[in-house]
Structure I
Amino acid sequence: MSDAAAAASRLERPRIEVCRLGRRDYGEALAVQEAARARVLAGGPEQLLLVEHPPVITLGRRGDARHVLFPVAPVLRVNRGGDVTYHGPGQLVGYPILDLGRRGRDVDRYLRALEAALIAVAARFGLAARRRRGLTGVWLENAKLAAIGVGIRRWVTMHGFALNVADLRREFAAIVPCGLADAGVTSLEEATGARPAMAEVEAFVVEETLRVFGSVAGGEARA
């Protein structure tokens, strides 16, 4: 392919803006998601929001409150799939705000693409992560490395994934993660023996997310 053809091919690919929010309260990040979703619905660029949250426990639409064993953090009911999970420092949370109306309107394909991106991120650290049949997320053996829970309205996505970077087993002991009593949680730190820098993990997540969605970076957004 010539340089001109390669450049034209890049221009034809959808563009996703990357917005690094740093550490934000869950409610504040939710407001950023809602604003980004409104822009996408109005024809604006898709976005990938990356954030760390202060400690919070969230329950999905049909999450069972009995799976919160003891409230070590505020508990919020949110409009996403899945049961209960924990968010906190040392965990990278990604909120892709994508228009599935432009991408085939296939929810299962979207979930599998998120898994593929996170499996590829784990491979960057020498880890052979995998899917488990019937259980959305990314696993190392019987322990979940990354949880996925999404919300989709008018074919625009919200919520997303949470990748455990630091060892958060003590924090997750406060809940039955995803309602799965017979499964554990793990992290990049536990699996590799060293805690990677969050900036490095963010960079890999951006690269692999753009790759699996056939997109190019549309610049850095501010929120």
Structure II
Amino acid sequence: MKKNSIIAIDGPAGSGKSTVAKEVAKKLGFLYIDTGAMYRALTLKAINKGVDFSDAGALIELSKNTDIELKESGDYLKVYLDKKDVSHKIRSMEVTTKVKLLASLKDIRENMAKLQRKLGSGSSGAVLEGRDIGTVVFPDAAYKFYLDASFEKRVERRFLELKEKGFSVSPEEIEADVRSRDVSDMTRKVAPLKKAEDAKVIDTTDMTIEEVTGKILGTVKK
């Protein structure tokens, strides 16, 4: 593989992109960048500061004065917000339901994209996953993939993921959230979720993490 290779993995919530991206990065010895975690960290800060999510100016200003770091720790990616580990807190349902309000703002997405490009370009190779990696953040990425799955399977995965992490949620609550996030991600004016024209589509509905990871590795190692 080429040095400075960027692997972009996009897709909707519950498509398996986070777990797969982490595995692909591990197998290749690449940097793993969870872009969604960065937006979640900023959302958590806004909640803690009591910022009104309808006040775009306040949210944008907050993003200018926030330090977000991603550090690998064994098989885990730790997320630091202003030097504090918030890896678990950013997965709460409150953050999940509000992150889309913040992520739809143009200035915030531009600020985050700059940081993501800096992290990716500064590495010998990186795997980034999100919703606009192959279309906006790294449109010239060496490899692009778009993961998707049936709505039912995506809801099931999100529910199990949150339950395993100790959050008290119901299937109905998760179904409503995933549906809402799909609409928000795909219809927002700035960097909407969509497949890059040159991305390879992988339907993960009936595939295991190992199978999806193997398919991606088989492509990038050719």
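Please treat every number below as a calculation from the coordinates, not as lab data. Just so it is clear, the structure is predicted and the values come from calculations on it, not from any experiment. Cβ atoms are built from the backbone, for glycine too; each structure is taken alone.
Using FRET efficiency 1/(1 + (r/R0)^6) of positions 16 and 176 (r between Cβ atoms, R0 = 35 Å, to 0.05), single out the structure from I, II with the greatest value. Kindly include the intermediate steps, with their values, before the conclusion.
Numbers: I: 0.55; II: 0.95.
Checked I, II; max of FRET efficiency 1/(1 + (r/R0)^6) of positions 16 and 176 (r between Cβ atoms, R0 = 35 Å, to 0.05) sits with II.
For FRET efficiency 1/(1 + (r/R0)^6) of positions 80 and 128 (r between Cβ atoms, R0 = 25 Å, to 0.05), the calculated result is 0.90, so let me know which of I, II that is. Walk me through the numbers on the way to the answer.
On the way: I: 0.35; II: 0.90.
Clearly, the read-out refers to II.
Suppose relative contact order in percent (Cα under 8 Å, 6 or more apart) works out to 26; of I, II, which structure was it derived from?
Numbers: I: 26; II: 34.
This value belongs to structure I.
Out of I, II, choose the structure whose coordinates give helix-only ellipticity at 222 nm (-39500 (n - 2.57) for each DSSP H run of 4 or more, over all residues; to 500) equal to -9500 when calculated.
On the way: I: -9500; II: -15000.
Working through the options, I get structure I.
Quick check: 1.00 is what I get for FRET efficiency 1/(1 + (r/R0)^6) of positions 104 and 192 (r between Cβ atoms, R0 = 41 Å, to 0.05), calculated from one of I, II. Which structure matches? It would help to have the intermediate numbers written out before the result.
Working: I: 0.70; II: 1.00.
Computing FRET efficiency 1/(1 + (r/R0)^6) of positions 104 and 192 (r between Cβ atoms, R0 = 41 Å, to 0.05) on every structure in I, II gives 1.00 only for II.
Starting from the value 2.3: which structure in I, II was distance in nm of label points 7 Å out along Cα→Cβ at positions 24 and 144 calculated from?
Numbers: I: 2.3; II: 1.3.
Derived from the structure labelled I.
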